[in-house]
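Values in this text are rule-based calculations from the coordinates and carry no lab data. In this text the structure is predicted, and so the values were computed from the model without any measurement. Cβ atoms are built from the backbone, for glycine too; each structure is taken alone.
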Structure I
Amino acid sequence: MSNREIPKGLRDLLPSEVKKMRSIENKAARLFQSYGYEEVITPTFEYLEVVENGAGGNIRQELFLFMDREGGILSLRPEITVSIARLAATHLQDACFPQRLYYQANVFRHVQPHLAQYREFWQLGIELLGASGVKADAEVITIAVQALQDIGLDNFKLSLNQIGIFNSLLDDSGINIEDRSLIRSLVERKDLVELSQVLEGMAIDDGLKETIAALPILHGGMEVLNRIPYVEKNPNAATAVNDLIQIYDVLKVSGVQDKIVLDMGVLRGLDYYTGIVFEGYSPDLGYGLLGGGRYDNLMGKFGFPCPATGFSLGMERLALVLKDQHSEVQHYLLGGSNFQAVVDKAQKLREEGNIVEMDVLGSSREDLEQIVLERENCMLIYLD
């Protein structure tokens, strides 16, 4: 290992990448604030007990763990929602609800790195705390759609599901926890072959078996809900279906229904989701751009029962599908032999809101003209 290497799964961000990331942050933050959301910042690491209590023990294999000098086991935060739940239970129990919070932060997962997946990555998102019902869910989904549009993305869809459909079907099956976890994973991965094989070996109702096997391919408009007939036999699943119908009706009022598709295979990977779940994706990238949903039981794990819903955006993945953003601010390069005039002109241009670089090398006009040709939206002013 050389003294210039960085750990596997991490990367340096160069000016062009940082510029794009900051543009995403600023546009999203303006949108969030326009809906009344206020920014919070949580610690970069939490006690392991906090993370596992919120996200579930299955997440441990993806955590970066270390010990403090008192012997406590700490974890770099793998996501922000659990930290927000802990924050609310610690500081906001006497606050006026609903609380609208947003964040932008780096998070850490010990995963196999690949394109658009690093071990340190950046998220920004919102959490709507203390609000149940379809209008709260619709607000969060509407903001997710508008965030992608404001950032500059046109070619995308949000896949929507109600996790109660899946959970209720598996409750009817009576299968054990391990098998439930396996089936959930196979449905999420849309692994039709292995899912069919696993279900074939289970002693459950044939109609139920057929319905579960079809979940990964039930994708499209509202007509999808007519293709899961077993739901009619399960009151809880029927309630979840009705929830989807109501959400879709509210989203039509918000004018974002054209960006919504139903997908019975969207379950989200974390254990805390309890209702509506959704993921944003673009055909231009083979990975999700955002994800979120309702998590009404999470805050109760920290002693503060409270309904909640939210989502987070993956900034690196968004940056991959966005076209380069051209700066609207004029960029100047100032040089020349009259240093006082150069300084005075630079100050005036900066006060007018421009970006100004001063030549500090005593370069010739010809050299500075060559530099300007290589810059975006840049103009040379040379003062003799």
Structure II
Amino acid sequence: MIHILLVIIYLAFISLGLPDSLLGSAWPVMHMEFGVPISYAGAVSMMIAAGTIISSLLSDRLTRKLGTGRVTAISVGMTAAALFGFSISGTYWMTLLWAIPYGLGAGSVDAALNNYVALHYASRHMSWLHCFWGVGASVGPVIMGAAITGGRGWNGGYRIISILQIILTAILVFSLPLWKGRGEEKKENEAAPLSLRQIIGIPGAKSVMVCFFCYCALEQTTGLWASTFLVLRWNVSAEQAATLAGLFFIGITTGRAISGFATFKFNDSQMVRIGQGIMLAGIIIMLLPISKTLAMIGIVAIGVGCAPVYPSLIHSTPDHFGADKSQAIIGLQMASAYLGTCLMPPLFGVLANALSIGLMPFYLLALLALMIVTHEQLCRR
């Protein structure tokens, strides 16, 4: 029974990744059909992010009241409905409207599932589950591309993903007895939920907030600006730069698969430090004014270094804060992560436009330094 539940959780992580890259891959076609500037994708993305942050902060209250199984089923159902809404949207404003349930569904399930795995499964599963998220994030654009080139249009791409999410919702609903059967659902409901002020006041909470903020800021800044850095700093062709920058995400996904095996030997804190060390090496390589090949190697190394950090930080949360507070803290971590994702890559864009794209390694180094400091503060508690 436990193994069946674990398989379902793996499927859920794939489903979390499936929609994440859809907007970026579909928007070049969507914005032309809607007759809006290409920059309008930012508002849709921000609407999704706002909903995600809100539901992440509410995840502790929701999970204590409903249990992880119900929260997961309801959240995936909301995401499925939102994706179907995208598929029938005929105007830009309709996509903005459907972005609200999309974001609200994404945040709570992310926090609830991560906490459940952190409490009940070994660290290797956290790494492999996030690897499966990467699989979903990689497959989503492939499905969208096939729908567009196959004549179904971007609407068809969103519809296919929504159908897959509906199927998963049905599986999750039928699996609810498995979640209840483990007994943890009762424990989740016993204690009263904490207010946001109480969560932030927990010793170590501020450090872990900044740590997650910096990690996601570093990961997303690298992913967003790697191609531009290679083009403007090293005169790599745009086509080659796009392909090579994609290796950054392959590095993360592959690294997480490998990290799962590494956790047999290293604990969570050691895995985070190993990842930070590899990221530091990658940034130093990017700083070397030698060749574009080294710059590419540095970017891939940063991706490999990112791989163990996020899952290991999440898995260590019950150890650092206790099982009774882990759901609240993980919700806070998710909100901080999304804030870092939303704020810091655009900020670097402003700096690069005003000064130079060559600042990118220094920007990443500053984020990494702050991440290392806050993680060590957390470990010394």
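Assorted remarks:
- Structure from which 21.9 was derived, mean count of other Cβ atoms within 10 Å over residues 222-229, options I, II: II
- Mean count of other Cβ atoms within 10 Å over residues 46-53 derived as 20.6 - corresponding label from I, II: II
- For 18 (relative contact order in percent (Cα under 8 Å, 6 or more apart), calculated) the corresponding structure among I, II: I
- Source structure (of I, II) for distance in nm of label points 7 Å out along Cα→Cβ at positions 318 and 350, computed value 4.1: II
- Distance in nm of label points 7 Å out along Cα→Cβ at positions 14 and 110 - structure with the largest value, from I, II: I
- For helix-only ellipticity at 222 nm (-39500 (n - 2.57) for each DSSP H run of 4 or more, over all residues; to 500) computed as -12000, the structure of I, II it came from: I
- Which entry (I, II) yields the derived value 29, 60, 11 for P(r) over Cα pairs in 20 Å bins from 0, in percent: II
- Among I, II, structure where FRET efficiency 1/(1 + (r/R0)^6) of positions 134 and 166 (r between Cβ atoms, R0 = 25 Å, to 0.05) as derived comes to 0.85: I
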